[in-house]
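For reference, the structures are reproduced in the following blocks.
Derivation of every value follows stated rules applied to the coordinates shown; laboratory data play no part. Treat the numbers as computed from the prediction; the structure is a model and nothing was measured. Cβ atoms are built from the backbone, for glycine too; each structure is taken alone.
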Structure P
Amino acid sequence: MADDGKGSPAPVPGPLGPEALKAYAHPLRVRIIRHLNDHGAATATTLAAALGESTGQTSYHLRQLERHGLVEEDTARGTGRERWWRSRSIEIGPDLLEDPTTAPAMRFLFDRMIDDRAATLRRLLARERLPEQWRDTLTSEATLRIDGDEMTELNAALQAALEPFVERSRARRDDPRWRARPRVRVYIDSFPLLDD
């Protein structure tokens, strides 16, 4: 644990533990994290307006997310009582899906993730025409015959290819021009087709 400068320990980034997972697995908290990831730092008030909630609700849930190390205060912004929040990196280990005490929270998060992916792609495909620069960038799919070790190798290679772009995007968070850049969502899924 690291000290957050307010006398209370702040969780060190790393794999999400069972308590933090359970704290995250709440409909509004998932929406708050998604909004912070998509739009950058926000206050409880701006989150409330964006999500159609009361400031009291967003404030409470931000404090819960902070308590579990899922968001942090953006101290470079805000004055006086205005607190800006940003999301932190979240790593969720697959072992939490196998633990009976955390499996319901994991299933909830996976359901939200799948719903969000499907809705996002549907919104994109519902557009009459995509701008020229985005036309060749939609999705790709492949069905492979590989074993578990090869799938691990594939996942590591995909993550390694993505990481420099994630870091580049993170480095731009405090750049005022950052918000003017188009947002791009990247999904990486690889899983065995166990119903064959």
Structure Q
Amino acid sequence: MGVRQWIGSWPVYRQVTGSDRLGRGAAAKSAGSERLTARVSTADRVVKSICPYCAVGCGQNVYVQDGKVTQIEGDPDSPVSRGRLCPKGSASLQLTTGAAREQKVLYRRPHGTEWEPLDLDEAMDMIADRVIAARQEGWQWEDDGVRVRRTLGLASLGGATLDNEENYLIKKLFTALGAVQIENQARI
């Protein structure tokens, strides 16, 4: 490659001598950048989601290839975040693919020091049994002669990324169980 050809391959030279004076198009491209492809170009599908970190509820596009999450980016269609994510939201891919993510149910028995793996069905049965027991143990038919039909043995604290429909269903579930302590931490 001659000196003239070599200098002509510089993006700055192409910007100054070509029609792309602002360097926003072809002048900014190099041979290396021409070969690059977007990480999301091979995705099979895009799933709309909401960032799980805080109460803002920024929209995310989750890119999936072969059933696995390959990239998470801000959703430009989101009226909340308009395609932007904070550093924690931008790193949320690690929630699904990070080496520290547990892929099984772990349980530590009362007064235990070690975690043990549990089958999901067994864990769900344990939760159901404990909900029923807490409801029964905390059940009140009356309080100072006033009929209340409630339990103080259960409470619900909803997460910030739950939408209105999910909050409505959780409220209905806990009300049906007799709980009166039902709250959501979203405060925006």
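Values computed for the structure shown
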item	result
Parent structure of the calculated result 28, 20, 15, given that semi-axes √(5λ) of the Cα gyration tensor in Å, for residues 92-171 alone is the read-out and P, Q the choices	P
Answer label among P, Q for the case where distance in nm of label points 7 Å out along Cα→Cβ at positions 44 and 60, calculated from the coordinates, equals 1.1	P
For helix-only ellipticity at 222 nm (-39500 (n - 2.57) for each DSSP H run of 4 or more, over all residues; to 500) computed as -8500, the structure of P, Q it came from	Q
For Cα extents along the principal axes in Å computed as 56, 46, 30, the structure of P, Q it came from	P
Relative contact order in percent (Cα under 8 Å, 6 or more apart) - structure with the largest value, from P, Q	P
Which entry (P, Q) yields the derived value 0.55 for FRET efficiency 1/(1 + (r/R0)^6) of positions 28 and 140 (r between Cβ atoms, R0 = 35 Å, to 0.05)	P
If semi-axes √(5λ) of the Cα gyration tensor in Å, for residues 124-179 alone is computed and equals 29, 22, 7, the structure in P, Q	P
